[in-house]
Structure I
Amino acid sequence: MRYGSTDVLDGVSFTVSRGEVVTLLGPNGAGKTTTIEILEGFRMCSAGVVRVLGADPSRGDEHWRAQLGIVLQSWRDHGKWRVRDLLHHLGLYYVPYSTPSRRRPIPADELIDMVGLKEQSNQKISKLSGGQRRRLDVAIGIVGRPELLFLDEPTAGLDPHARREFHDLVHRLADLDDTTILLTTHDLHEAEKLADRILILAGGRIVADGSADQLARNVSNQAEVRWSREGEFYVHPTDDATAFVRELLAQHGDKIGDLEVRRASLEDTYMAMVHRIETGHDNGAVTTLERNPR
């Protein structure tokens, strides 16, 4: 994706499989929203090939769009709508696109229970809290029982309690009719909590692709082994923690206490990769790891 002479996205390439929950992680300005808007059909890419559910998003018809759910960073609904009335009204648009394998839409009352807004079902949207408003956003996104759900910065502006509730909701949605979810975030802990697979976007490119654990192990194979023995505490870096711990226990057995193996965290991985990009020390390669299907 190019704006003038500036390449916002440069050779971004990835595939999301049915049923996966994939997080597009990156710092502000990395191109996450641009990427997701191209996939949704809101923007046309400058070059390259894009396929979403088998179609070019820029040419997707109504039947194609009925298979998508989209939760933007913000909505501008009329505040006088009541929650149930709005969801029922929006659901009517999906009735013509029902199929024998996927009944559309989700009934309003079922949807309200699903997102935890039963007590607010007759409340005006203008009276909802930030967390309740975000739940309604998700309800709007899934009313058509989508095969693919896009969530763009879904917890931006939420307090810690509302964020935790939203994470629980995303996990439930992933089990809804085997729904595929692609979400963007700059929150490391959110990516680690929600995703089967994480794509790190930096400098307009995908610089890593794998689970949180796989990414951390790939950036640094070295681990720290920490333990205590006879009142003394020890720390030892090693490239083969398993072999080192086996030898340690063979030598000292029951005298070993507080044994811990610490590997690089997702935060360590993320900061290292972004730093390489920002300082110009990146070699342009994409870290691709074996994917674990859900």
Structure II
Amino acid sequence: MRSFTQAGWVVTAADLAPNIGYIRRFGRADCPIHSVDVTDAGMVRALFDHAGVCDAVVFAAGLTGQRTQTDPSLATDILLKGTESIAAAMRATGIPRLVGVSSLAVYATGRNSSEPLCEAENPTGQVGVYGSVIRRMEAAMIALEGLSVGLARAAGVYGPNRYGHGSQSSQLIERLLYSAALKQPINLQGYWQDCDDFIYARDLGDALEGLARPGHPEGCEIINVGTGTTASLRELIEAIEQSIGPIDVNLVAPDPPRAPLARPPLDTARMLKRIGPPKFTLKEAMRDFAREVDLLIAQEA
């Protein structure tokens, strides 16, 4: 929400069980916050009627990959019914633009190529449970009629969160950050060369705000939101150590064994043309993240 309010938008927020303290602290927005079940069409319509005239809706509901793996039916229900109820309310109230938060998980796993992942409308190849559910949401949004849709396929997102929540990428970087700031050792399973494309939450927010602005194209546009490069576990640790301090990492091989993670980076050509590059380098993002969650107070005192 911070990106939207800083750009001059008037924001209305909703969640099934909103953590108001978290939203106020990190969203930097003193806006109306509602409790809404996105699968309940009546509740969604009532929210839209209450909010009044709007220019765009950002749909970021859903479950994390770990929770989707546990309950794929619930995850699918949230995304598909949510898309349906939001689209119906948008049409009824005259809101033209829908921005959906998708994921790089829609791209096939196990690729050996290092070629960047481009924005195919219907990506093919084998994906996990989470990727399959997100593909279904994308298909539902692409098929919407009478609305302009922007789909942001986000890289691994990290940034301030409720501790222990969020994606695996988010939790990994969070644990490393707290370990460095609190000077506590950390035990991890993995390989130093495990790598992925990571995007800082504030950069993702800026990208979503860019996709919501007036002047968007008709139909559905799909844009990768990432850095256009990958960072290994070793590089993540180096960025944190350069910005905060040393980390005592005890790294053990995964059990059961697996190959090192080596997902290709996202092709960000569309993002650069449409929205612009991320503002934060990896090192700058780690420093900002630590400052946001008050891990630098002692060091900066």
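Some points to look at:
- Looking across I, II, the calculation of distance in nm of label points 7 Å out along Cα→Cβ at positions 5 and 165 that yields 1.7 traces back to II.
- Each of I, II could give volume of the Cα convex hull per residue in Å³, but the derived value 175 comes from I.
- Structure with the greatest value (metric distance in nm of label points 7 Å out along Cα→Cβ at positions 61 and 229, set I, II): I
- Answer label among I, II for the case where helix-only ellipticity at 222 nm (-39500 (n - 2.57) for each DSSP H run of 4 or more, over all residues; to 500), calculated from the coordinates, equals -12500: II
- Structures I, II were shown, and relative contact order in percent (Cα under 8 Å, 6 or more apart) at 22 was computed from I.
Coordinate-derived values only; no laboratory data. What you are looking at is a predicted structure, and each value in this text was computed from that prediction instead of being measured. Cβ atoms are built from the backbone, for glycine too; each structure is taken alone.
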